[in-house]
1. When helix-only ellipticity at 222 nm (-39500 (n - 2.57) for each DSSP H run of 4 or more, over all residues; to 500) is calculated, the result is -11000; to which of the structures P, Q does this value belong?
2. If you work out mean count of other Cβ atoms within 10 Å over residues 93-100 for P, Q, which one comes out largest?
3. Figure out for me which of the structures P, Q the number 22, 12, 9 belongs to, where semi-axes √(5λ) of the Cα gyration tensor in Å, for residues 29-68 alone was derived from the coordinates.
4. Computing FRET efficiency 1/(1 + (r/R0)^6) of positions 109 and 165 (r between Cβ atoms, R0 = 25 Å, to 0.05) for each of P, Q, which one ends up highest?
5. Taking 17.9, 56 as the value of Rg and Dmax of the Cα atoms in Å derived from one of the structures shown (P, Q), identify that structure.
6. Match the computed value 9.2 of mean count of other Cβ atoms within 10 Å over residues 45-52 to one of the structures P, Q, and report its label.
7. Which structure, out of P, Q, was log10 I(q)/I(0) by the Debye sum over Cα atoms at q = 0.15, 0.16, 0.24, 0.27 Å⁻¹, for residues 117-180 alone derived from, given a value of -0.51, -0.58, -1.16, -1.35?
Structure P
Amino acid sequence: MLEEKIKEQVREMFKELKDPVKLVVFTQDSLIALPGLECETCKDNRLLMEEVAGLSDKISIEVYDFMKDKSKVEEYNIDKIPATVVQADKDAGIRIYGLPAGYEFPTLLSAIKTVSTADVGLSDRSKDKIGTLTKPVHIQVFVTLTCPYCASAASMAHRLALQSDLIRADVVNAQEFPQLGQRYNIFAVPKVVVNETTHFEGALPEEGFIDKIMETQK
């Protein structure tokens, strides 16, 4: 899946990892795929995650079948595939739905590094604001693999999820889930949906992104 040059760059980046990271991958066994429910990128996503995990002894991988492993699907609240959970010793609510290729490959790498180092890179002011949350927050960041600005918004959402137990952040490849594109009227990316009520487009700076989240607490 990855060229050798890319592998070497990723290995170098992974030297900065501290705590172990687990990639929990939800996929589909092609032998039981149902007509109309085929997951075209599930195999490639699983292969990519296995290859990435093999680039550092700090990374492990678990693979579950969406149809067979119902207890794990419910435990992680997975509603579509391919899905990848990036976690350390506990689930911080960091999700990637769809194959993170192209411009979204850095989103995967960023999530792994953030989880391993526990460095969310947020200002003290932002941390204080996030600390006042009282209601659960579900962030969905819709991206495409050809969007150079999407990884920034995706990484911000994942860092916020790691900062607060009340935040869950899904990065969703809009091209793989067109039904969601229709549901949320996605005509440009990145598009961010927070708690189904707050919608905005573009990669907002940290302060602006958090202000949008705080709107959901009113």
Structure Q
Amino acid sequence: MKPTDILFEDNHLLVVNKPPNIPVQEDASGDTDLFNQLKDYIKIKYNKPGNVFLGLVHRLDRPARGVMVFARTSKAASRLSDQFRKGTVEKEYLIITQGKLEKKSGKLIDYLYKDRNKNVVSVVDSTFEGGKKAILEYEVINRLKELNLVKVRLETGRSHQIRVQFQNAGTPLWGDQKYNPEATVGEQLALMSNRLKIEHPTSKEQLSFSCPYPDEYPWDVFKFKD
């Protein structure tokens, strides 16, 4: 982690700007993961002996980037997890999709099923066993030829939800090598956790965090200012 990737920290929270293509937790690839990087960061910065506590209270897909919050105490982990479970956390994402979104804003409602063996999510009928309802709201901020810069707010937090729902709507995310057949090797998924608003686990203060807008293609073609 670079110092600039740390957005906020106190005795209870650690908020970071997750770089793209880094797994949040250790996976089969064996690549260095964000969770253990942050534990090492805390251990070195605060000269902590033994095992360092860090609570993982939500996730972000490996190829995605943006704001993530971690808990530095078990009490904070429990209270933050409760916020995510109850849906009181406000999560806003920015994505870039390919194709034409017919409406400038709207709501997508689907039922999703995850094949855990293949780590692939698909849209299924509402009666499909194991299918879970997925709801999001979106607003198109800008359009440029076949690309759309879109703001997304999740009502549910299903695995790969944004990627699968927009693919199902005919406008897959740019660079999504799992769900976009037009994506090519080397492209980076255009999905960013842009804002996260939580209640501080001890002070109860409302905190809002955002991350810098990427200065790279295809983000830079929109010259978006936050």
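1. Values: P: -11000; Q: -4500.
Label of the source structure: P.
2. Numbers: P: 26.2; Q: 21.4.
That would be structure P.
3. Values: P: 25, 10, 5; Q: 22, 12, 9.
It was calculated from structure Q.
4. Numbers: P: 0.55; Q: 1.00.
Top value of FRET efficiency 1/(1 + (r/R0)^6) of positions 109 and 165 (r between Cβ atoms, R0 = 25 Å, to 0.05), among P, Q, belongs to structure Q.
5. On the way: P: 16.6, 51; Q: 17.9, 56.
Considering all the candidates, the number was obtained from Q.
6. Working: P: 20.0; Q: 9.2.
Attributed to the structure labelled Q.
7. Details: P: -0.52, -0.58, -1.02, -1.15; Q: -0.51, -0.58, -1.16, -1.35.
Checking each candidate, the match is Q.
Each value in this text was obtained by applying a stated rule to the coordinates, not by laboratory testing. Just so it is clear, the structure is predicted and the values come from calculations on it, not from any experiment. Cβ atoms are built from the backbone, for glycine too; each structure is taken alone.
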